[in-house]
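Each reported figure results from applying straightforward, stated rules to the coordinates on display, with no laboratory input. Remember, it's a predicted structure, so these values are computed and weren't measured experimentally. Cβ atoms are built from the backbone, for glycine too; each structure is taken alone.
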Structure I
Amino acid sequence: MTHLRQALPAIALMTLLTGCSGPSTSEPVDITPADSQQADASGNKVQAFMLRGSVVLGHESYSIQPCGSTKQYWLTIPPTERQALADITRPGYEPMYGEFIGYLEPAPADGFAADYDARFQVKQINLISAEMTQGCAQTPHQTRAFGHEPGWVVEISGNQASLLRPDNQRQQQIISKKRIQSGLQHYQGDAFQLDLTKQQCNDTMSDSLFGWHAELSWEGNSYRGCATLGSVDITRHWVGRYQGTSYIGGNPALTTTVTLNPDHSATTRYDYPSGDPSTHETGFWQQASDNTVQVVMTKHQGRRLISQRLFTLDGDRLTTREETVSGQTYSLGNDGLSLKKQ
């Protein structure tokens, strides 16, 4: 683990850059191929995504409440990360700000995690801080590296790298070479080189833990510090309400509405033209590939029932031909299920 024990905390430098930089764009987070696709508990392939929110760590609570959400997900932390988290965790279940890369699974049927909306399997910590209590109020940041003695912050935005140092004007260089692989990210220009290595990096002055170690060479000067990947969730383009009506003998029989929310929670509502009461399901969603999305319902009318549909994007429609309920796969008929984005 890299320790930065300097007078000016990294959080202060990051705040300085946030105040001087323009608005963040929804550029892809550079999650390397080996890290991006994972198998969930059912063996289905899903893509890891960035989740940011308010984190509570303690004996009976390892949870995150996504920014702007009332949902709470149980955090499953890799054993290799737990001691580092314990070192910065304050007593009394005090909330911290966190950013994690991982994927969702249904909450277990019993235990501490059973009462949560889902379980988030953490593959990597991007950032967790006991001081950034207002982290959710800030715009998601770009990929950036930072350090001290002297203080510096470099930010990656598109094909440009920007360096900011106290009492110096911002300097910019074009990125001419870029290499992303498992555990390593490399950016290079005419007069700079930035290497990010997947490794716990701890700034003990600010009670913060970062997921990457950084080495920067800029116009002949060398710097070392910590880094974080961009915190934008690039799968949010799936967010929306999708609806479709099934027919029997030419007559409407069932209207299905699936809502995918920004916090990765999801709902399914079934309305019956016959006048029967509507039914509701709740669960979560996550991207499986560039054109498929996994929608998992964990409760039907408030009672635990695990079902899954893998939808394919076809224009402005989500389509699927089967559904898996409690481990058994069922056909949805010749026409399947087609839902149009509203």
Structure II
Amino acid sequence: MTEKILFGGYTKRVSEGMYSLDLNKETKQLENLTLIAKEPNPTYLVVDKSQHLYSVGAVEELGGVAAFSFENNQATLLNHVVSTGAPLCYVGVDEVRNLVYGANYHLGEVRVYKRLANGSLELADTAKHTGSGPHKNQTSPHVHYTDLTPDNRLVACDLGTDGVYLYDVSEEGKLSLVSTYQANAGAGSRHITFHPNGRIAYLFGELNSTIEVLAYDKEKAEFSLLQVISTLPEDFSGESAGAAVRLSADGKYLYASNRGHNSIVVYKVSENGEELTTIQWASTHGDFPRDFNFSQDEDFLIVANQDSDNVTLFARNKENGELVVVQKNVFLPEGTCVLSIGE
């Protein structure tokens, strides 16, 4: 049985755009590298239920989002929605409201796009953040994540302000700010993921390499802090920055990637989701693990090492959460996003 894994990435050196690899679950191997679309620096991508692919996109000096139809492992461009400035860094889909969300890191903006009948996009709304933080990389807002909460609000993580912003979203895609949670100063809020119980979230701070465990009050639309835990070993003194964070579907194990320490840290999650305990650091056998993701059955975890142009495949033990490397040095140029789309 094989499973298709898609990859986004930069095109600064050798990459031409977005790629796929086949995960052969019987041989535990990734194989058949295929270019699925040429696009400048498609560093994040997502596929909706109607087989449209949305990615970070650019046209010459303009940046934004790109929409593609996706069939037979090939993506065909539908349209770009771009404006002056750098492209987005994150793209998320809202199937309920028929919207796509984008995070513009460089401009500090949340973007909302309406999906049209053929899957192409048009801009519906923009929210611009203000503020800064104490770290040298926090001189201005840097929105890094825009996706849905379990109760279908939009949550935006801002690395530049340490803020986590909750928005109500209308059917037309108009944003209304509801509340803001301030992470620890200098944390650099990057990505967030939610426990299956819908009451707990895990916020990854890129700049201080910590996970903040948060209680989420749906009625008040507020976050509150429960725990802070490092993603790095106590004896590590080198440079490192947080990247991706993902939770197993059963809510029992949380995983996060460290760029610099070049590892995936594994946490055991308490039954109520409120406490993390570190159980493993697994080397990614590459440099700068920008993103990783599970296979559909979560028996495997696939890591893209951006600076060493390789993918590492781990087998995942569902009983204890631990990772064992089964393949490394699979060529994948400049990978920054990993997405399984099934068979």
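Can you tell which of I, II yields 0 when helix-only ellipticity at 222 nm (-39500 (n - 2.57) for each DSSP H run of 4 or more, over all residues; to 500) is derived from it? Structure of origin is II. Given a value of 3.4 for distance in nm of label points 7 Å out along Cα→Cβ at positions 164 and 324, point me to the structure among I, II it was derived from. Derived from the structure labelled II. When semi-axes √(5λ) of the Cα gyration tensor in Å is computed for each of I, II, the one that comes out at 41, 22, 16 is I.
Comparing relative contact order in percent (Cα under 8 Å, 6 or more apart) across structures I, II, the highest value is found for I.
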